[in-house]
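The following blocks contain the structures, represented as structure tokens.
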Structure P
Amino acid sequence: MPIVLGAFVPHPPVLVPNIGKENCDLFAATNSAYTTLKEHIAQKEIDTLIIISPHGAQRNQSGFRLHVPQSYKGDFKEFGDLATTVEAQSDVILGQAIKDHFLHHDMNVYYDSSAELDYGASIPLLFLAPSSAQKILVLNPSTLGLAEHFELGKELHEVLQSSSRRVGVIASGDLSHTIGDDAPGGYSPAAKQFDRAFLACLQKKKSKKITKIDPELIASVGSCGAEVASILLGILEKMHSVPELLSYEHPLGVGYCVMEFVI
């Protein structure tokens, strides 16, 4: 069973100690959940982490973007942290297998050899990678609909399951950015209900409900988690997995969830 773990995680820059400083104490639940998930990744002896990040290069209107350089590197200079960096080797062989599968099925996926990681990938890598020997691949969503993201996940399932790699899939996304008056996106009365409904969909693996979320609602609450969650649920659709909510909190007006799908 090559896919041995799935997870949905947040990517708050303030979780990085050099950025968050005293505010890091506000993220105790998220920090603890990340630690638990990292332990589980180590126990599963995962060869490759697939990190699905909603950020990075400008999204393409007709397809997804798969990054397959020889190696990756990331930093947090855009947030004022000049010291913290991350590095990882790319799983070039698995990346080529994914590329070949998508070409064979006439799917629109763009390939990027850039080594630079966006923070949506760098933060999970910083907190989850248990070993420098572990390889990664990074995938970015497109501007297509949530149903198309779900279908991409189903295709990824096929190629990952036929691989000899032990694979963990990490969907990196935040929930509402508008939960309180101190939220970066301002306050939205729909934010708390959105987060409750989104978490319920993840916990019950209600893929169709997530893919039918109104895009205008997603934009109004400022969430960047729907596309990556749709891909993750597509990957796990044919597998027996048990969702386990490790944490949910909304310090500073943003909803952060760590959920593991135990396989």
Structure Q
Amino acid sequence: MGLPEKNEILESGGYAKKQIFSDCSVLRWSHSQRFKKAIKLVKKLKVKNIVDYGCGDATFLLMASEYTKRNVGLEVDKNQLKLLKDRFKNQINFEFHHIEESYNNKADLVTCFEVLEHCTEENVQVVLKRIRSLCSENGYAVISVPKETGLTLLGKQIVRRLLAWRKYGSYEYSEWYSLKNFLKMLFATENTQVKRNYYDVHYDGVAYTTCGHYAFNWKKLKKNIEQHFEIESIEFTPNIIPMGLISSQVWFICKTK
């Protein structure tokens, strides 16, 4: 795929427009760091086949295709799938399937970026089991989720307030914490629980229960991941201060057991 063609496909992605091409410099920088990290891991792990669970507009798969031979995206939104198949219709090393299809071809690397924070506790286990089933023997899984605890939470809430004040995007509809719950998440451990607000979204008449980032605890998720994988490392982006003290994303680099 030539660079002009690749850039044209990339720029036509709905999520890419809101993230890496955002007119908000903070959002643009933060999301760019996330994609750079993902591609760095693809190169480091030397994988050739990828399945991306919850691929969205396939920004990651497109970026990774420079280093891979087969790129498969699984997506829940059928309208998004139609757009993907149209945007990538001339590309031979991409394929896209509905997330509930019985796609079972295994891959060297299965990724899941910014999905699990939107799942109910029951569905987290379902998704992790599916991801494990798609990994080849000795394969890898890379899972990223937002960090909504500690100093990061304080910083994010300040930025969200500023963006809401500017009526930027949907930030004015962000969920706000009571002081009690904010302090719980500020000092959260793997056992900390704050009630999350679930609601239904509909894709093609089918209801899916989901939620926002409010009260998402990545430390609790770690325990769930360990039931299905061996976690080789936990990393953070942007990695400005050691131990991810003010990082916005958490990365679990996992090996099949």
Structure R
Amino acid sequence: MPAGPLRSGTVTTPPPPDVPDDWPRPEPSELQYARRVAIEALADDTARPAIERLARHYDPTGRGAGTTFLELPPVDPATITAADLHALTVLNAPVAALVTRRLLTDSAIRAGIDEALEGLPTDVDLAAADRATFAAMETLAQAVHAGCCDPRVANPNPWVTSAKLCTRKRPRLFPVRDRVVCEGLGLYGTAIRRYGNRRVDWQVFAFLIGEPDILQRLDELTEQVQTTHGVRCDAVPLRVLDVALWTWLPRA
């Protein structure tokens, strides 16, 4: 039976995640706006129902990334592999030749990323992340971002590619961050937050994926897509939320 609509009104904001003291915090208005957008993206009572969008994205005979982004083998949680870079291409984040060599053959870059990966568990969800986990996420994000930078480019900022690579390595902790999703959630280019900030974004996604209504709706959608369309979604709710948002939000 189809689930009822999620509550869209103002809700009591739960305690903020336990992040390092010097991290910026999202404003309550940002949390509530992001929640409203997420609820819209997960709804079926629209001209573009969530179940239909998810089914199209995850259809293995279609052109969507589907489960390939997270499942393209080999999946090695301990290091960066060529399969990881190939997986980025299905999310429209190709890696240039020089950056490929930096990530796959530069011993110093690889050592920094491997060490950061070793410090991040594979079985912790973003909603349950504590101060140490968030700090370890930042360590990995910095190491991956540095590896994705082209040293021949002035002031490089490959934030989308590095964010997606972090998601591939730890999908239960890192949401896919790109301009479409961050702008759509009100985390980029607003009066409150002119520029994006991954530390703020992580806290907002932790809030969203920790909302019982949203998590329940994601579970329902995953089951319904399988039942009604015979299509399997990702097993990671955070990734399914990413897909629901990206397929819902407008793109310039």
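Just so you know, all these numbers are worked out from the coordinates, no wet-lab data involved. Since the structure is predicted, the reported quantities are computational estimates derived from the model, not experimental observations. Cβ atoms are built from the backbone, for glycine too; each structure is taken alone.
Per-structure values
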quantity	calculated
Origin of the derived value 5.0 (distance in nm of label points 7 Å out along Cα→Cβ at positions 69 and 157; candidates P, Q, R)	Q
Among P, Q, R, which structure scores highest (criterion: distance in nm of label points 7 Å out along Cα→Cβ at positions 29 and 229)	R
Of the structures P, Q, R, the one that 2.2 was derived from, the read-out being distance in nm of label points 7 Å out along Cα→Cβ at positions 101 and 125	P
Structure with the greatest value (metric distance in nm of label points 7 Å out along Cα→Cβ at positions 37 and 205, set P, Q, R)	Q
